[in-house]
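For reference, the structures are reproduced in the following blocks.
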Structure I
Amino acid sequence: MKNLLKILIIFILIENSCYAVVWNSPYSNIKSNTLFSSFSLTPKHLDPVISYSSNEWRIISQIYEPPLQYNYIKKPYELEPLTLKEMPTVKYLDINGTIYSQYILKLRDDIKYQNHPAFVKENRFLKDFRDIETINNFKKSGTRNLKAIDYEYAIKRMGVREYGSPILDIMRGYIVGLDEFSKKISKIAKDKKILDLREYHIKGVRVLDDYTLSILIKGKYPQFLYWLSMNFFAPIPWEADLFYQQEGLKRKNITLNTYPIGTGAYYLAKNSPNREMILRANPNFHSEFYPLTKERLPFIKEVIYSLEKESIPLWNKFLQGYYDASAISSETFDQAVQISSNGSMGLSNSMKKRGIKMSSSISPSIFYMAFNMLDPIVGGYSESAKKLRQAISIAQNEEEYISIFMNGRGIVAQSPIPPSIFGYIGGKEGTNLVIYDWINGKRVRKSIEYAKTLLAEAGYPNGVSKESGKRLVLYYDTTSTGADDRALMDWRRKQFEKLGIELIIRSTDYNRFQEKVRKGKVQIFSWGWNADYPDPENFLFLLYGKNSVVDTNGAGINSSNYKNPKYDRLFEEIKTMQNSPLRLEKIREMIKILQNDAPWVWGVHPKSLVLYHSWFSNIVSNAMANNTLKYKKIDYRLRYKKIEEWNRPIVTPLIIFIIFLLFISYLLYKAYKHKNSYKII
């Protein structure tokens, strides 16, 4: 039994030592200054001239640096220099009676690119690619200073039609000479195996010296500064463009779409999009400091993004501490969030016990249901057509939609402009009085009875046409096909049934859906818009007549094909105005026109909720800034301590079982010895 006691003591010691080891950790470097995050959609385009989706910008915004950025902590949103010495200066020029705006960009002279093989001349003229599978296979790499020619080169790449820049059609209407350049260079590009854009020039884009760039804009367009904060205007060194045009690299999918090159706080160290993507701190990163403490950036040295296609495994790993932050899915909402009696959201007790924190904000976005204004039934500008749309708008109980399908994460929109954007008006003054009454200090949706009255005045009493005597049948186009989508479509039908209107759902794939919208072949559909920049023009232009998708052969963004001459005139006045009381007055007039015409059911401004652990800090809600990783901090020692505490292996039952086996073995051994002793006698 003494030996058994020794064994028991050994196992107790082993159990205690297990607390210092995290058996189920998916990472070997959990103790390092590393941020652990995830992605569910594989980024396809890391080339800044092409990329325009949030899952791609989440990566490339840490790598590329356009001239400007948003201040991380200031509200309302404020632009500041990123690679410039100062904010661009603007001169207004009168050339032959036409007004132009000249933007002068003066670059810092201490900014270098990440180390990259493109800066080694011999790597741009390779003949043997057999040993090259990733960018990391190159033995030599180099760097150089950021120069004005790199920003010029980026704008030239934007002009090459086959590259597919989504903002080319917008920018060629503003940047002088870009339209002519684009037509010329797009033809040349078809016949060139290697296209060196240094040989060609845009009339309105000039390099004044190594660190000064001039961009000439047609007319006055103050929103151009916002565009200069986007990745489309990130610099591209000509060396990288020529390097990636080598056929041997293109065959191996080594391009700007897979291996970006920038001056930002991080560089892409590993791109394995079916498993993980890794960013590491750029050793050549220029001096930049946290706005409040003036500490040098970046704080985090490595970021690991792991592919997580399902929300539940991601959530469980977050609770174990293996992800530093997490969004809240519908499945986990009740576990994470507690809603008080007044409707406000807070963390559940289980989250509070773990020290988890929550960041929430209303996104500068809108999701709406649109009427095709070219449709003979729901479209048009007659009083009856307006009343039909108004009646349908009242019947769409958006408060209920937010409660059922968004777990309360949103507010009902009263116009296209979301909170935090100039022109948004709250309270009674901002209430859409076509849809709501203001009673006892609150918005109250008008009754279905009132909506039915409007419907009757529109020529459809109880949903039946006065002319034909038939029930009104409307068509809703969508891409929704899943189980959750079916519940949403059932709910949508019920909103129309309140008025006696039959709604037929037409589901199709996304490409076909887009084509129908562009050609005006839809009647009713839902869409959304996220702010490109924090200006009301970026939302009001969604209903500007000249942006009609049908009139622009699908290039416009006015998907409802709405046209109101008075609204269009006011839009043309406010789009280039600085924020002022006069601009606000005109915007209010525009909103009243929209509310009366009702081309949209105004829908929802979504609310963003993000959870993060106590060791993750400097978390600031900033919907406009994309390059925010450099500001954030990880206390990796606290993380390891908590992970250890939350994931201790439970080995006591195993030890008890082993001791039991040893005890049984001991008894059998004693019995065996006892039996053999009789034989000897």
Structure II
Amino acid sequence: MKHLASFLILLISVHSYAQESIGSFEKYPVFSGCSDTATENLESCFNDTMQVFVLANFKNPDIVTSQDYKGMVTVFFEVTKEGDFEIIYVDALYKELKDEVKRIFALLPNITPATYNGNATYVQFTMPIMIPLMDLAPIEVIAEVDGGEKTQGVEKSDTLINEYDAIVKIPYANDEYKSNINIPLSHHNYSKFDPSLNRVGLNNHTAQKPYIYSEVNKYYNFEEKNQALLRDRNSWLGRKLWNEHMVTLKGKDYWLTLDPGVDLQSGIDSENHTNSTTYNNTRLITTQGGIGKNISFFAVIYESQGRFAGYFNRYAESIKPDGGNPAIIPGQGIAKEFKADSYDYPVATGHVSYSPSKAFNLQLGHGKLFLGDGYRSLLLSDNASSYPFFKLNTTFWKLKYTNTWMSLRDVRPEVTDSGSFRTKFMANHYLSYNVTKRLNIGLFESIIWQNDNDRGFDFNYMNPIIFFRAIEFSTGSRGGNALIGLTAKYKFTDRVNAYGQFIIDEFSTSDVSGANGSYKNKTGYQLGVKYYDAFGLSNLTLQAEYNRLRPFTYSHNSVVLNYGHNNQSMAHTLGANFSEFIAIARYDYGRVFADAKFIFAKRGFEFNTSEDSFYYGGSIYGTEDDREQDNGYEIAGGNTAKFFHMELQGGYVINPATNLKVYASLIYRNLNPKVDTETVFKSETTWVNLGIRTDLFNWYNDF
């Protein structure tokens, strides 16, 4: 115990809360050794006893001694109405310090609780433990009066004068990890906890994304994992740069974080000989927080300018909206002109999440969703730019049922009405069922409809149970576009699982089952496998995936009712009429990460020439009325093209709390069509990029 005297300080600041709100108390909690102490001296006796007890029982962790650590441990605890000590949280640099504090508090005896109006009440305390030991600091007591009663001679009006000063700030304790906030969609970040969610015997559901922190934290301890990555920084700037959120605020019933962020990229494109330099300059502000136990929120505002590789720019301009703006940045949104050859594209996303019970989670937001276990999704992906949505998750027994309603836009000139973009709506049902401890199956149903006959949002589709096909039939089959799908996942072991999807766009049994290549045979499937800790190497994940979609899938005879938003597919990035094989490797070692992705595809485009203007089912925005024939369509028909995309990336996580990363990437892309046209032609690109980004969403460069 000798060395402990040079190591530890115990400072006790008391913040008291009584009844249902912050309140005064008449009498301090009483240790047995203080039972004969006068009431006015109970405060000193309580704190002296706490000090002696902690100092007598504290055992210095080896890691603290070896690293000569100097800093603070903050303990927020409660003496309950029953006189028990309960730790609410411990904030410390080292996990060993947290464990030691929890061990000590488990040894504390039951004591006589505090009283308010003669009744037992709870009291909450904050206890900063400074390292090394110094003199005990004065104790500050903050108290209010409940119900207009007098306490210790203080009138309610006098107390209210000090209401502002009585607001208590509690140290932030990584509250996001226990919240109902969505975990930002990022393939690399999700791969970190994917193995923990896919062990044999778990009764969770992995297809409905984004996940919320609280449902993942049961299987993957975010705080413990991030603690292992923390760098030893004592200065405010060092902690904020390497370990923590920039601004944190926490009280008894709320918490909030605020962070600046960036997505700065600088690169070279080998294909563009006029101006080979590329860049992206994004500044962003992100905030997240919680109010009470059930309400959480998250929001990001981006302000961006950029110029990208030639193929990326060409595609962005090929899907430009009506109204004069030059492009839509894939996955981001409508862009304005910036300088002579760049784009300006502001983006804002966010959501409010409410969980009234363990069974239900409701979300209202503007963002992206994803359904599936693969890199791609044939049902719903985060490929397109953000959209307004309302989502209801219901989880019980072996089921998770997700209902989503979305508002989408068609921004093409041919459908613009009086200068306004055309609005359409989408509603989805997805039911996930854990059949066994290894097998999961999912049933999917989706409907898209437009504001025809001024019906606006059709409340027929608000019913979370009834089949959409029945509603579509009752409202007119050409008034909606319905899709159905089936998913499955099988866990062979804790380290290997296989997954798949099957989708039918037009439910015509004879055309789907027939072998005549009908244009109505709008089907697709996905097969994939994941291998965690591959070949015994921890944190190495390998993934192989095959996707195949027939022509005309996601399109519709009423052209507005395609499966798209802002001129981008709501499902697979490549649209339709293709076969694709993807191989992915992801590896993490501490803060270092590396990814490798290889895509081989055979794609079918339209010719779009005066000699051949037929629609071959590649673009989801084509109209079936322009097809050449009814039958004889094969995968990658039309202007057939071979496609190869390789993407290598490596980097370092600067701050795990904000997902700030520095990285370098290399993209090689080769597209070789049968016939060069104005929009589809042979191209070979090598794109090298260096950047620093706050990783909050997926950039898809592989189209």
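I have 2.7 for distance in nm of label points 7 Å out along Cα→Cβ at positions 325 and 661, calculated from one of the structures I, II. Which structure is it? Can you show the working numbers first?
Numbers: I: 4.7; II: 2.7.
Of the options listed, only II reproduces it.
Where does the value -9500 come from, among I, II, when helix-only ellipticity at 222 nm (-39500 (n - 2.57) for each DSSP H run of 4 or more, over all residues; to 500) is the thing being computed? Spell out each step's value before the answer.
On the way: I: -9500; II: -3500.
This value belongs to structure I.
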Value 18, calculated as relative contact order in percent (Cα under 8 Å, 6 or more apart) from one of I, II, is from structure I
Distance in nm of label points 7 Å out along Cα→Cβ at positions 45 and 533, calculated, reads 1.9; among I, II the input was structure I
Output 18.5, 57 (Rg and Dmax of the Cα atoms in Å, for residues 509-652 alone, calculated) maps, among I, II, to structure II
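For which of I, II does percent of Cα pairs over 42 Å apart, for residues 173-564 alone, calculated from the coordinates, equal 30? Walk me through the numbers before you get to the answer.
On the way: I: 30; II: 15.
Traced to structure I.
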Note: Rg/Rh (Cα atoms, Kirkwood Rh) at 1.06, derived from one of structures I, II, originates from structure I
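No lab work stands behind these numbers, since they all come straight from the coordinates. Treat the numbers as computed from the prediction; the structure is a model and nothing was measured. Cβ atoms are built from the backbone, for glycine too; each structure is taken alone.
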